[in-house]
Structure I
Amino acid sequence: MKLSSLLLSIKNEEETLAYYISHLGMKLENSIHTEHESRYILRFPNHKNPASLELRKYKEKVNLDEVYEHSPEDNYWKYSLFVDDIQSVYTVIEDKYLSGKPYQFGDIGYLLHTKDPNMYQIEYIQKHFKQNTVPTLKIDTFPLKEIPVFGLITLRTKDPIKSIKFYETFSDLKFKIRMYVDRGNGTGFTLYFLGPDHLDPPNISDPDAIENREWMYQQKETFIELQYYWNTEYPSNFSFNDQTNNKLGFKGIVFETKDLDKKQTQLHQSGFSVKKSFDDIDQRAVLKIESPDKHPIFIKSVL
């Protein structure tokens, strides 16, 4: 079962599509319009395995002054693009929302942060650490001078063990890599990365191995990143903000399967609470389940 797309709600189609198509170089694979909403499916050219970005514009009036404001307490954080040469990307990027220059963040990665016109967080990660940068040929016809890979979708969890079991039970994603970020004074967070089962990192037996990190950034498939803030399991009544009822924000992730009825049976047998409905926009039956941290998960048949 393939991780198919990330769903985000937008308020201005023209500005947003111009950003993703002209600025980032994504291709508009499909657009669907009804009286209630419009959907735009975007993907980087020449990359069929990574997930797509599905932008949804709901027809109910959205105040154009309304802004999506990310909070560390949201259950969704960001998505990441894997690139060959982050300095080159930085020199050509024309983005008023840049959050500084590229930097090597410890032994985590060589990073650059920005936002799209809706204020959604976008992270660029170079495929090699700064000290291991490999010179690459530039694609002059492409806006970023290279074609990124849609590499990570980052979600937050207060119980990483439960969340990992959740994804491993219903999907083909498996826990591959772990990274610790210590901010001192007992604060910090741990990152858990789940990738396609058929991909094996260099050091299979040690999820903390440094060499596994650059390996992940060099893959051409999408991973789910789970961020766990230390001690967020306390107090027991704490939960991350669920944005699905807001006009703007994270709306879920989509998986695709070849046999939806078989998957529904498997979900019931595994104890999942499953809602089945019909998506009258793309004309597909859909199963909906919910992660332990209330991330909507939609499962559809492969088109």
Structure II
Amino acid sequence: YREAGLPENVFRTIIISHDVSDEVIAHKAVRGVTLTGSDGAGRKVAAKAAEHLKKTVLELGSNDAYLVLDDADLDVAVKTCVTGRVFNTGQTCVAAKRFVVTDANYEAFKARFVEKMKALKVGDPRADDTGLGPMARVDLRDALHEQVEQSVRKGAKILCGGEKPSGKGAFYPVTVLDNVTPGQPAYDDELFGPVAALIRAKDDEDAMRIANDSRYGLGGGIISKDVKRATELASKYFDTGMVFINGFGVATPEMPFGGVKDSGYGREHGGFGMLEFVNVKSVIVVKE
């Protein structure tokens, strides 16, 4: 920032508790608040900011659905979905989490997807042959495992992984769940780690219905050979802030980044993001 010409202390990083952050939000020098976190944290921060009439931008969690449509190229689908699920050990708000596959492709996709996921090596993230590193904290790993166990108790089936390691570190195996249905954490909630939820759809229309059957709406994906039709589905019917077609992506500086529903509101990046915390002022000169 200094090399770009910004004055000293324009940008600061401080590590504080929630109680202190409430005081920061209330401070008269603070004119706006943005949060990246869970929807639960978003509600608390937004409420505190509203108490002091401060504008907020909230980028919250999600359970992004990736749709594998009838005409999908399975090579593209498997590669995209594996990358999208294990990127940053699955700890990405816009990661691919639910994989909604039409009946025409379900069994073939499942077999190839599980094969690729099982082949990923879990280990030291600094090693060249590691496909998956540890999670951020042990308590987060344990919470993820509990979500898996709850899903299994409610009918989900483990195709690979699903066993919590006993060794040192916050490692969790690559896990794929089948028979994922509403009422399970794997369907309803955000699984912030390397756990994939496979959901069978009757056809393309049913796949879009399932994708939108979520309280979240940050990102999502469509795998289809018909890019024009996929683009139309993404723009008109996918109830989410971002949609990736035939690939997986994260935030890029030129494109607006943000969600709808319980995934928050407002945008980061791009022209829309630059305007979020700009106060528009009107100056009118009246001529007689």
I, II: which one has mean count of other Cβ atoms within 10 Å over residues 9-16, as calculated, at 7.1?
II
Assuming 50, 44, 37 is Cα extents along the principal axes in Å as calculated from a single structure, say which of I, II it is.
I
From I, II, which structure was helix-only ellipticity at 222 nm (-39500 (n - 2.57) for each DSSP H run of 4 or more, over all residues; to 500) = -3500 calculated on?
I
From which structure (I, II) was Rg/Rh (Cα atoms, Kirkwood Rh), for residues 41-184 alone calculated, if the value obtained is 0.97?
I
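Bear in mind these aren't lab numbers, they're just calculated from the coordinates by the rules spelled out. These numbers were taken from a predicted model, which means no experiment stands behind them. Cβ atoms are built from the backbone, for glycine too; each structure is taken alone.
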